[in-house]
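No value in this document is a laboratory result; all are computed from the given coordinates. Worth saying up front: this structure is predicted, and the values here are computed from it rather than measured. Cβ atoms are built from the backbone, for glycine too; each structure is taken alone.
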Structure P
Amino acid sequence: MIPYIRKAWIQQALTGIIVLFQLLPCLAYSQDTTKILPDGTEGVVFKSRPVDTILVGKKHDLPPNEFEGTHSTFRIGLGYIGDATAYSQDATFKQQMDSANLDLKPNYKTRDFRILGSGRFLKTKRYVAWKFAYMYDGDKEVWMVRESGVTIGVPELAGHIFIGRTKEGFSMIKVMNGHSGVTNERQMALDPIPILADGIKWFGYLPKSRIFWNLGYFNDFLSKGQSFSTFAWQYVARIGWMPINDSKNSRVFHIAANIQYAKPLDGKFTIKSRPESNPTPQLINTGSFVTDRSATLGWEIYYNSKRLMIGSEGMTHRFYSDTSADHQFYGGDIIVSYFFTNTRRPYNTVGSVFGFTKVRKSLFKGGIGEIEGVVRLSTFNLNNGSIKGGQMWRLTPMINWYMTKVIRMEFVYGYGILDRYNLTGHVQFFETRLQITMM
């Protein structure tokens, strides 16, 4: 049974967050001008007081893949990710795979292929943008609607409101565009958080106080039956502060807390996670268990100074039941990144996330592109009480080669340790990724 104090604490916390941010607009009257819009283009969002957004809508301001119509701009984009993976398994790990009825073999797999359309309405007084994405999911082998909806600039509330299908807003790495990630895959402990959800969210940033937030509500009214829909409804909050935001010297210090409070679909839930390798099956798995409510608490901290970035995220997933035992699972990671070439990873204060790496001189224009070294250590523990889903550790050194603005190659090595079936097995991953991005 869910303790009343836990229910009350979560409800009061969410209410307090909403009340707090109802007061934030009054702080925006003295904010500096911001020139980054939610879609990554430039325009005036705030001046010395809250005013409606003014768009930079002239044809010469548009990128090559964006066009200006009578009422809206129209941007065409596409993305492709393909992974080649091979393994080296010790005898114990092979025994664990036999127990899980899995067989790991070298393979190449399309992770996803997506087509995107987006634009900004030109004749509206405030900023209004739309986007639509359709994607082939290589894992499920199905086509599905990805992030699609409308973003409305609301300077009266010191931010923007998105309505439609999008990422909930839990975790910087989960919010970031999947093609702009530091590593090849998101950490294992993020897998219980759906990649998409249908609903509404309000996000914003106050330059003077350097506070940012994302508050959202989502449900399965439109998405029930789709693979990412595992909750009937969920409330999500991400709130943070930037003690340092020095864009001139490429220094950012970012701290945030995350909470998701949700109702699992049909009163049950299953957590299963890949070892940060998309062609690899889920090696840890709780199986289905009974649960009425869930609460996930997380934190994130990132420091970026010129070429160096150090970051870490951790989280605890708690599941409560009125008729069965409660369960708790936890995980996290730490990442160190360094550019060997003289480039930087930009930070976007509108979404409070890192953006796409800037490529100064591409491979096809006499340069070498940009080269980044990354090391990550991560873990996810799915053992709790009667549930023995296993625990996975992975150490991942890798190289990102940004050949051009459009083409990225990744060379990935992973060393994994799996504790499951009362055995401890070891596996090595040898991976290469091809990524093509035009957005």
Structure Q
Amino acid sequence: MTLAEELNQILEGTALSRLLSPLGRRMYMPKGLLAQSAEATERAHRFNATIGMAYANGEPMILDAVREALPGLSPYEAVAYAPTAGLPELRKLWKKALAAKNPSFRNKECSLPVVVPGLTAAVSFIADLFIDAGEGVVVPDLHWPNYRLIIEERKTAKGLTFPLFDGRGFNLRGFEEKLRASAAANGKAVAVLNFPNNPTGYSPTLSEAEEILAAIGRVADGGADLLIICDDAYFGLAYEDDVLAESLFGRLADFHTRVVVAKADGPTKEDYMWGFRTGFVTFAGKGLSAAQLDAVSKKVMGVVRSAVSNSPAPAQHIYLKALTAPGYDDQKARYRGLLAARYRKARDVLATMKLPSLLKPLPFNSGYFMSIECEGVSAEKIRLRLLDEGIGVIALGDKHLRVAFSCIEENDIPALYSAIAIAAEAEGGK
């Protein structure tokens, strides 16, 4: 029996098994070189000739220029390979933190998080395991553009989009309709929920979160297996009291035997480490055993091994030191406070200034961004006019502008929106 077949046998009879793509069924973590190296590390006390690195005096060779640039790391931490699944201690700490940051997850089970090189890789590797060509994947119409590359170009699947908003808030009806359409067409449903949303900066209210869960439950009760991918890139950045401040992962972890939840997260935005390219992939589902959760983790490890071999070790070692450093929580809270103040300034400016009728701010309450719908005027033309004035915003097609208030000083926010309004009026008057 092959290693992939062994993992598939462990998963047999579960929603995880039924949701796997053909690639997901073929995937496994090899035991050859890596297993032999692990045995040698433990037992080869005379000579260890298994390591694919160059050693001198018992530690990895390191250029002086590199050592000087990374004074806080040992040669091993700075230049040695990390394990395929990531540093064991970092994986354990991240799993422990999930319960601390998500109250609804406490006393529930999940897989040991696997380290991947950033959240793009997290979403992409999950897609490898569970999305096949031609299948439909439910995403809102306003979404991170990389989803299109991953779902439609890499996986040659179809994005089943629904309007994110229905005039009151999250479009529950549109979401459920697309889940049902995906289930009817594919025999299963896969959806990506990204809260806080990029590009709109929207998170569901507490009541909307319960309605989202109810919709997922109704589709599962109808006999469909569902994979819900929680893209939590902007986790922890909710700025209003009635907004869901934790991931839906916690509520979905033991929600329904036909529902599997995959969490893509990491310190990228949450801990202000954008270029570290460190993310995590974690799975949970009602009734899944420790052996089954370990089996799906091994499939993730197989994808990592076959795509990038492992994730950057220096970033993991630095982050591990940061997580355990005195003052870590206070430092994080200080920056979150700055972002919350910028959010409040943007919210208040938009609530009080007289915007031209051409511009319609969309609901926002969290994250880094907010979006403006352009009616009767080209978002791209507004963007270009602002660029001529030394102001950068993002045009999403010709209908929406994305504004990152996260990177604008609080005192400059009124001037930014005033410039956007003037540019829209100028373009709309042509």
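Data overview
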{"quantity": "If helix-only ellipticity at 222 nm (-39500 (n - 2.57) for each DSSP H run of 4 or more, over all residues; to 500) is computed and equals -2000, the structure in P, Q", "calculated": "P"}
{"quantity": "Structure (P, Q) behind the derived value 22.0 of mean count of other Cβ atoms within 10 Å over residues 198-205", "calculated": "P"}
{"quantity": "Among P, Q, which structure scores highest (criterion: relative contact order in percent (Cα under 8 Å, 6 or more apart))", "calculated": "Q"}
{"quantity": "Distance in nm of label points 7 Å out along Cα→Cβ at positions 214 and 358 from the coordinates reads 4.2; which among P, Q", "calculated": "Q"}
